[in-house]
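Down below are the structures I want you to see.
Just so you know, all these numbers are worked out from the coordinates, no wet-lab data involved. Everything quoted here is computed from the prediction, not taken from an experiment. Cβ atoms are built from the backbone, for glycine too; each structure is taken alone.
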Structure I
Amino acid sequence: MHCPFCQHQDTRVIDSRVSEDGATIRRRRVCEVCAERFSTLETVELKLPTIVKSDGRREAFDARKLRIGFDRALQKRPVAEEQIEAAVRAVVHQLRMTTEREVPSRRIGEFVMGELRKLDHVAYVRFASVYRAFEDVADFREELDRLERDVAPVEGQLPLLGEDEPRPEKGRRR
């Protein structure tokens with residue numbers, strides 16, 4: 001590591017500390033020539049696959065866009081920040097586990113829907129409605145039916161369609 005003060009090539013590590021999340025190491029260094037001290041951060045650099053958009057464009061993966069998608073779907077929903085961060089990390093982990101150099105954006109959407117399905121059913125349906133471009137109410141109903149059929153109730157989530165409440169009979173008002 002070059003000294004940022006005198007540009008000398010030899011510096012010595014005098015202290016190393018791992019960050020709380022274990023993702024970075026902070027190293028305290030001293031220059032052998034000018035004796036100035038400075039800190040460096042060491043992180044793992046993993047190359048994530050390139051994202052292939054539906055129109056054929058290719059772009060680098062951007063975790064901020066992923067987080068924005070989660071935030072929009074979960075807007076005004078009772079989901080803790082830690083749960084959202086864990087879901088984002090899970091999607092990034094799934095991307096890292098792919099061995100492909102390019103991944104279609106549709107696959108990332110499927111990863112996101114899988115995580116949202118675990119977190120909050122309403123957010124899942126919100127995201128799915130945009131992602132799958134629902135055309136009418138029948139598309140919503142079909143997705144809700146699939147969700148009710150395939151997913152057991154998750155502790156802490158409100159019922160999807162008020163399953164605990166009696167449904168009003170046709171022609172009657174409450």
Structure II
Amino acid sequence: METNSVAFFQSQNYPGLPAKPLVAAWKVKNPENVGSLMRLVDNVGGDTLYLLDDENPKRESSIKKTAGLSFKNVRLVTISFAEFFQSIPDDYKLVAIETNENSKNLFTTKLPAKVAFLLGSEMHGLSDELISRCEQSLHIPMTGPCKSMNISHALSVALFEWVRQQLFAK
């Protein structure tokens with residue numbers, strides 16, 4: 001059976017989210033990851049993906065291929081972390097998605113309605129300096145032998161846990 005996902009989700013009448021999430025990724029190397037991040041931001045109604053301290057040019061064609069239609073819906077903004085930090089609205093909470101000794105379990109932590117998620121590079125994650133500037137740091141519990149996750153997969157888990165808490169938690 002083939003499903004038209006646009007028609008399907010329009011018929012579901014899900015309530016709107018209280019706010020758009022902000023999403024920033026620090027020093028992402030892979031253009032396909034950027035496209036996947038854009039698509040995820042679009043999935044939850046976000047409109048901007050911030051690339052922080054981006055050091056290497058990325059082929060737009062690779063980003064477009066992975067982002068699909070989301071490439072037109074989501075702005076890609078490259079800025080420094082300092083500029084991003086200053087641009088976060090006062091009522092938003094900056095949350096790192098990063099495994100570290102002070103991080104809390106994503107699934108047992110109440111997420112703010114107005115959230116700015118910060119993710120680190122594929123190879124090195126987030127620096128201690130960046131983590132220290134966040135209001136909190138969250139990890140995704142992994143019970144299997146592999147203890148790492150692709151940056152877009154990590155964002156997917158975090159964003160949809162946020163959506164679940166905002167719309168469906170009792």
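State the single structure among I, II that was used to calculate P(r) over Cα pairs in 5 Å bins from 0, in percent, giving 1, 7, 12, 13, 13, 11, 10, 8, 7, 6, 4, 3, 2, 1, 1, 1, 0, 0.
Details: I: 1, 7, 12, 13, 13, 11, 10, 8, 7, 6, 4, 3, 2, 1, 1, 1, 0, 0; II: 1, 8, 17, 21, 21, 15, 10, 4, 1, 0.
Only one of I, II returns 1, 7, 12, 13, 13, 11, 10, 8, 7, 6, 4, 3, 2, 1, 1, 1, 0, 0 for P(r) over Cα pairs in 5 Å bins from 0, in percent, namely I.
Using relative contact order in percent (Cα under 8 Å, 6 or more apart), single out the structure from I, II with the greatest value. Each step should come with its number before you reach the end.
Working: I: 13; II: 26.
That would be structure II.
For the read-out FRET efficiency 1/(1 + (r/R0)^6) of positions 10 and 50 (r between Cβ atoms, R0 = 30 Å, to 0.05), a value of 0.55 was computed from one structure; give its label from I, II.
Numbers: I: 0.20; II: 0.55.
Checking each candidate, the match is II.
One of I, II was used to compute P(r) over Cα pairs in 5 Å bins from 0, in percent, for residues 18-113 alone, and the result was 2, 10, 17, 18, 15, 12, 9, 6, 6, 3, 2, 0. Which label is that? If you can, show how the numbers build up before the last one.
Values: I: 2, 10, 17, 18, 15, 12, 9, 6, 6, 3, 2, 0; II: 2, 13, 21, 23, 20, 14, 6, 1.
Value 2, 10, 17, 18, 15, 12, 9, 6, 6, 3, 2, 0 for P(r) over Cα pairs in 5 Å bins from 0, in percent, for residues 18-113 alone corresponds to I out of I, II.
Consider the structures I, II: one of them gives 98 for volume of the Cα convex hull per residue in Å³, for residues 42-89 alone as calculated from the coordinates. Say which. Could you put the intermediate results ahead of the total?
Values: I: 98; II: 73.
Of the structures listed, the value fits I.
Out of I, II, which one gives -12500 for helix-only ellipticity at 222 nm (-39500 (n - 2.57) for each DSSP H run of 4 or more, over all residues; to 500) as computed from the coordinates? Let's see the in-between values first.
Numbers: I: -12500; II: -10000.
Working through the options, I get structure I.
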